[in-house]
Each structure stands twice: as structure tokens, then as C-alpha cells.
Structure P
Amino acid sequence: MSHPRRVALQPGHVLHQRPYRDSSLLVEAFTPDFGRVGLVARGARGPRSRMRGLLQPFRPLLLSWAGGGDLATLVGVEADGPMRVLAGVGLLSGFYVNELLVRLTARHDPHPALYHAYVAVLAGLQDSGREEPALRIFEKRLLQELGYGLLLDREATSGRAIEPERLYRYRPELGPVPADEGAAQYPAIHGRNLLALAHERPDFDAEGLREAKGLMRNAIARQLGDRPLKSRDLFQGAPQRRSGARGSGGDA
């Protein structure tokens, strides 16, 4: 697609930033109308730069840029709402979501529905103890938007409706098959949890969270390839929730 030379006041979020030259930043931002964009924020690391305090993850922004190449020049940034306060597992989960978007989306490929799913998951990650259901719904929407949506409401081979109390194995190239038909190497998940994902009902119990995580981790891994996620290292180094807390541990 052609890239416009100037864009003004586009809603967006910073996914990642890194130093560039003496005082600038390279910014990966996610927007509804232009997808992921690469921006050079000139002078943003300088002590007097107004951009420096604004270009932070999880803050809603209005971004303006100029230039039609793969890297445009950021010419303006404004806050578009208060900073979302993420802490603990929610903060680590936010970094995980950002890394997924950097790794799995292409620059200048708009996904408005995925952008709205991203805004929704950030809101969900502010709710302590409910981070995992929010992540599973986002992962499901991410795969769907990228063309790798999961079959969740019927059996892959027979086409029969999923039975809530039946145990299934999810074959990545096909979909769910009854567990008693073999395929023991694939993630096991009860029908009720497949249906909860299908209808985006975040009412998983501890078993459901564990099964949904196994299914989504397997599906995401197929798209990531051999290079591991750096954000997973953050989870491994973080203290785990006390036993008895809702969820199956602080790991995306």
C-alpha cells in the first residue's frame, strides 16, 4: 500500500522504543488506520524534549508524522487520555502483548479491530487477578485478525457441535478432535473451555485457565517460529502469585 506523506493526530500506542543516534528514539507504534508504524523521534532523549515523557508504553496518544518510507519522522505527539497504570502481572502481560504485536504484525498493515482489541486488553490488564482471561481473549482475536483463527465451536473432522463436558485434543492443522481418537501430543481442552473462548466468555476456572493457556501458547508458538519471546524471560524472573490466587501462575 502507498504510505501518506503526512499524518495528523492519529490515535496510537507505543509498542517499543530504543535509542537512535545521539539523542533520538526509534519508536514502534500501533495505530488503528495505519497498523504498526516505525517512527524516528528526533531529539526525544534530550533533557528538554516534551516527547520524552509522552512516548511511553500503555499511554493513549495522538501521533503526527511526516515521510512516506518505512521509517517516518514523528513531528508531534499529544496525550489522548490518562496513563494506564499496570502493575505486577498486568505490567508484564502488557509487555508480552506489545511484543506479540511487534513480532506478528507487518508495518503499514491496518487492523482496526485488532487495535480495539489491544485497547480492550490493556483495560483488562488493570484488573488484578483477571489478567489471564483478558490475555486469552486477546490472543484469540490476534490470531483471527491475522488470518490464523482457531476452530472452537465444532469438531474438525465430523463437524459436530462441541460438547461442553467432552475432552478434546486440538490439532493445529485441523482443530479440535475428541481426545479418545488419539493425537495425545496435542493440547487437551474440555469443550466448555473451547466454547468460552469461542464466545469470549472470560469465566474460566483454574482448570479452564490452564487448558486455554496451553491451547493458545501452542497456537501462538506456531506463528512465532524458533525465536523465543523476550517478555517470557520477565515472567520467569518475576515472583509467582501465592497459591490460592485465581489463575494458573504469572506466565503468559
Structure Q
Amino acid sequence: MRLDRFAVDGHMLLPERIASALREAIVGSVLAPGARLGEQALAKRLGVSRVPLREAFRVLAGEGLVLIQPNRGAVVSERSEGELRELFAVRSLFESEAARLLARSRPQPALDALHAMIVDMKRAVRAGRHDEYAHIAARFHDLTVAACGNGLIGQLYDRIRTNLRRYQMMMADLPGSPAKSIREHETILAAIRSGRAAAAARAAGMHVGELVHRFERHRMQSVRTAKRSGKNPDPRKT
């Protein structure tokens, strides 16, 4: 993504368009955690004034992606293991219930779309395109929630969706994780297809839990490796 360009959408106000561009850059790590969002330089790159830019910062601050600090301005929020665990605990609740409901209704168009996404995930992983895999996997979970028939779950899920993406993109690069995740997606879909609501909920919850466990194991391994090399990393940050 280029920060001197963003999609022109006649249905979006300028601050929303700016927020969308910055959101994509943050989720995709183009703007790294802790990066300072200097108003003057960023406004020039985007070709906008500071007023809509500040409004965009406030939108992103509400989503937890940006911190607005006195005397420092806006900075990209840090990622942390604590936030990851909290987000994924809530994610597990939403997605488990969504999978349970979807297993009861089993709308064929949604099931076909979920199957096609798994096929596309496998293709992306074989080609080494982990960013593409992460986007497809995110759509798989989005559709599970959207098709479950409970609009309130969808609304609440939307509130954490963007912050989830930061961690999902990061996890796509964990060694071996995409292949394991695909098998877990297959287990979820198989339970949904067969109408086994409790099994579908359990598989969805276990998938989210396994993602966290894989990340924590990788992080601790990285900490041990760094210590052996004489470094002293902060294990709280990703």
C-alpha cells in the first residue's frame, strides 16, 4: 500500500477515506507499532489538510490503532501479548457461537463460499503468499459471523475486527502456522456442514486458542534464542 494514494469513494467523507488508508497501512505493518504520525508530513503525502487528518486520527484512536499523546501527537499503538489474549478470548466467544448457529442453519451459498476460501488458502500457502493467505482466512471468519443469522454478534465483532487483523497478519508468518490453521478451518467447516452444532462451536474455539498458543510458543522460543545470543528482549511486545 502507498500512503500517497488512497481509494476514492464518493460515498465516504474525506476523514473516513484518510482513516481507511491509514488503517490499511497499520494493519499491514506499513506503519509500524510506535511510529509517529507527523501531521505536516503525512498531510503532504496524502494531499490533504490537517483538519480531516486529525479527524481520521480520532477515528483510529477509537479503534485502538492510534494513540493521541500530549506534546507528541498521534502514534501507532503498540501490539502486546496482553491485548492479543484479551482480543482472542472475545473472538473465541463470538466465533464459537457463530459456528454453532451456522451449523444449525447451513445456508448452502455460505458453505460453498467457505469451502472455496479454504481452497484459495491452500493455493496461497503453496505459493508462499502469506499475506494473501491471511486476508482469505480473515474473510473465512468474517463470513462465518456474517452468515450465522445473529446480527448483534456481527455488530460486536465489527468493533474488534480491525485490531484482530493486526495480529492475524502477524500470525500468518509464524512457521508452520498457516498449514495447521487450514486444517483447523477444514475441521470447523466439516462440523458446520454436518450440522454438528456443538462440535462446530468447539472447533472454532479450539482454533482461536491454538493460534494464541502457537504465537506464545514462538515468542518464548524467540526470547530464549535472543537470551542465548546476549540480547534482552521485552517478552511483552510482539
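A value of 22 was computed for relative contact order in percent (Cα under 8 Å, 6 or more apart); which of P, Q is the source structure? Source structure for this number: Q.
Matching task: 20.0, 54 is the computed value of Rg and Dmax of the Cα atoms in Å, for residues 41-128 alone. Pick the structure from P, Q. So the calculation was done on Q. Source structure of the calculated read-out (helix-only ellipticity at 222 nm (-39500 (n - 2.57) for each DSSP H run of 4 or more, over all residues; to 500), -23500) within P, Q: Q.
A value of 56, 54, 32 for Cα extents along the principal axes in Å, calculated from one of P, Q, originates in structure Q.
Values in this text are rule-based calculations from the coordinates and carry no lab data. On a predicted model such as this, the values are computed, not experimentally measured, just so you know.
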